[in-house]
1. For distance in nm of label points 7 Å out along Cα→Cβ at positions 88 and 336, the calculated result is 2.5, so let me know which of I, II that is.
2. Using Kirkwood radius over Cα pairs in Å, for residues 144-327 alone, single out the structure from I, II with the greatest value.
3. 1.1 is what came out when distance in nm of label points 7 Å out along Cα→Cβ at positions 256 and 368 was calculated for one structure; which of I, II is it?
4. Any idea which of I, II comes out highest on relative contact order in percent (Cα under 8 Å, 6 or more apart)?
5. Could you tell me which structure in I, II was used to calculate percent of Cα pairs over 39 Å apart as 29?
Structure I
Amino acid sequence: MNDHGGSLMVFESLEPKLVWEIFEEVFTKTPRGSKKEDKIREKLKSWIPERATSLGMKIEVIEDKAGNLLIKKGPTKGMEAAQPLLLQGHMDMVCETDRPDGFDFENNSIPIRIQENGEWVDADGTTLGADNGIGVSLCLALMLDPKVRHGPLELLITVDEETGLVGAFALEPKNMGITSKLMMNIDSETLEVITIGSAGGGDLELTKKIELREVTGDITFFNLTVSGLFGGHSGVDIHKHRANSNKVAARLLSSLVAEMNLHLCNWNGGSKHNAIAREATVKFAVESNKSKRVEELLTGVRKVLKTYYKELEPDMQVNWDKSSSEPAFSLEESKRIIQSINILPHGPIRFSPNVDGLVETSNNVAIIKTGASEVYVLLSTRSSVDSELEAFRNSIVDLAELSGWQITKKPGYPGWNPEPKSPFLSFVRKHFENVTGREVKVEAIHAGLECGIIGSKIPGIQMVSIGPTLENPHTPDERLRIIDVEILFNVLKEIVEDLPNMKKLVLR
């Protein structure tokens, strides 16, 4: 493996050099976790004009109140007739690690490396941040490469995409100066796929007030841990039958409360609204004369889980041990919390009747946290049909109210309705297939893309989303296929250089 360090670039041998230089020197070396984008924003605001000036180029950088950046560059000589094109990506990344000692994302560079097979790049025990650092790097290289001929280009780099599309929601296109009616989002994850639709979504927060009290009598305390799960993106991976640590823990605990009284002390699992929870820890207490039965029940459920998930989750771990005493919830609240989380739906709820294999509606039991006076549960729901999204979220509200939870229904965001007959799609597809020599798929995805929100703010805009092949985003197993970056850069170059010939495009 090639480790990140020293004065030489890790990706120095990779092509196109400018793309990999930007990704490594700007994005992997600058902290940019969601809601903590100050450092990457300042880096972009200084680095882009400096590089443009060194190349004799004029580039304008505009920042809005939310912290979104718009990079504008005029046409190269002879390309004035081309229509303006908006490129789009986001500056933040999901910060996840499986290192035993953790990882300081706020102060350290991502430990990037080229895998020994020479086909992929990844990071050593952390997310890589190619989602969406490589997409923005491709766009910046397109603008800054002196050999690329292009019409008017605009690059929108949004903030806080990963935790709720915050930058896109705050965007005011007219005030920011966006003029394009064509947009290419570079945040998809399979090279030979053009995405033309995505799911909308919305979060629900459930809270239950608790009063922690000392448990009296002959009591035994247990720590229960679920770990080693694959996790993944709660949109694009939701159909893969991966286990959710919160739901696994609920299943284990439910087997106990069906037979005995149980006091919960705490429950913590999951860390991101858009990631399938990989780990969960629960501390609970039972009467000591029930402790042997606890171990029997947990052993039985663990065996069933390990058998079912043998191929899907080969590294699943379910462990428990006896622990020291700790204040706990009441028996009644403990039972309600376990039962209600056990019946919360997770995974695909319904598949699309119109698009074969597409998840229409899904739910992710994303985060459970225990504080000093409350238990908090975050649910992330997605749907490609806005009415179905709201109907399902309302059903969860009903369910939660029956179990005594307080509910906060976060604002939903719109889906992106596919337009398979878009002239811009035909243009992009033609050039994609010219470069790759292979047929390109056109599809909608279950993940949430910013296109739905941006499209609702720019009437008539025609959009596509593309990207290099990226596997396991939002997990420490995230990896990026090297050759796809060069292929996609060639696709982008061909599109912008031929844009003046698309004169018959009807803008709406």
Structure II
Amino acid sequence: MNRTIFSKLVKLHIITPGGICKLLGSFIHDGISLMALMRFSAKYYPERCALVYKDKRLNFKEIYDLAQRLARLLYRDYNLKVGMCVGVLCHNHLSMALLLPALSRLGVRVKLLNTDITPIKLKEQVERNNINLLIYDAELKEERIPTKLPCEMRESEDLYREISDNSQILDVKLPRIKRGGEISVFTGGSCGRSKEAPRKMSVGQFLPPFYALLEQLRLDEYNSVFLSLPVYHGFGLATLIMSLVMGKKVCLMSHFDADKALKIIAEEKIEVVPVVPAMLARLWQIEDAPTLMKTVKCIISGGDRLDKKWAEITHKHLGNVLYNLFGTSEAGFFMIASPKDLSRNEEVPIGSPIRGVECKVENADSHGVGALWVRSGWAMISLKNKWQDTGDLVFRNDEGCYFYRGRSDNMVVCGGENVYPENVEKIINSHDEVLTSIVFPASDPQFGTILNAKVELTPDSTLTTDSIKTWLRPRLTRAEMPHDITINTISTLDSGKIRRQ
């Protein structure tokens, strides 16, 4: 551990004598769980604002007390015990933030379900995982939840009202546990292919990425975080947990809206803004965005490919504040590209491996592009400290920076040539008047397989499909050129990522 990290951990009370005693005491009281971490924060920052959602504000002491009440309520009403399974189908709000420590305190297995899930997929998850209790938002009931499910169900809003009003819950005694249960996130929301990535509660395995965020992004120096990334997404989950452990104010937003987001950022003097690239693109479509984001000192982009022009616009208006993080739900995040990395390269790198991670490029072609393999100690349970193929194709330069080329399973053969839709999207998106695009394969009676594209333009654009094709011809090969281009709004998932299915 270098001196910089040591001094930052001292500042956060994590390795001071008093801090170590409080942390150990929290683990004894609540097990090695998220609840114990909330207890630690409540000891050091009791009156400091922790969560902001709409017109409600909670300090760290209130978070811990309400989370304890919620754990007691769930234990009393549903007899939740170690090893049982709870599904959570919620947007970002206070109840969702409290559920994480409460369920961890009970030692149950938690499945953070994507709010874009279909009723059929939800029923499959309930049956496959033997979910005992489903906690959901009332607004999702009609569209996402089938008529009959083989489990008990409870609305998140009802839980919050009951723990806020019912003092009798304090009489319930919680059982002792050694360790919080598993927390699972599900990947593949943008393409419809869902995979589960479970992790056990362990302090040690999360230290390397925690160190990286302190050392390279200096997150300990900032006081406020804006979180519209859904907590059921690995990126959003990690942001919420690490922010609260460090005593930061987190402003939650349940549905991303660029105008409303900028208003919150300005009013709350937000310093850290984690986003997916589609969010960042939409923020820069608002005329007053540079003024409204003047307090922002760190923007963390992750979860999807970041286009060069959004990095350049961000650096132009806010300075060197943009970082690009790369990872997978299975492996966790394991690469960081600094503002300097983003500026000195012609294309946006996905970063360099952080300390404690090993990466390699396998089966590289003549251009050095091959499959990205990674090994880390904070991967999902079955892949911890094991080499795994991420499914991503990358190129590594002489300085150790990695560059994204596409998904190996997205490769399309057009006219006998291997074509990657992501590369075509990158070229289309580089046009000043394009907000974003989706490129996808389609069957053709003459050519077999071709590419088509859907393009969303910036509000003031005058581009037509013909002018886009004219601009693209000298920039793409014949096989890469989309045969059909439609101009329309491109929808996004609740995670903020583009819906590619």
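What follows draws every value from the coordinates through simple rules; no lab data is involved. Keep in mind that what you see is a predicted model, and the values were worked out from it rather than measured. Cβ atoms are built from the backbone, for glycine too; each structure is taken alone.
1. That value comes from structure II.
2. I
3. Derived from the structure labelled I.
4. That would be structure I.
5. Numbers: I: 29; II: 24.
Working through the options, I get structure I.
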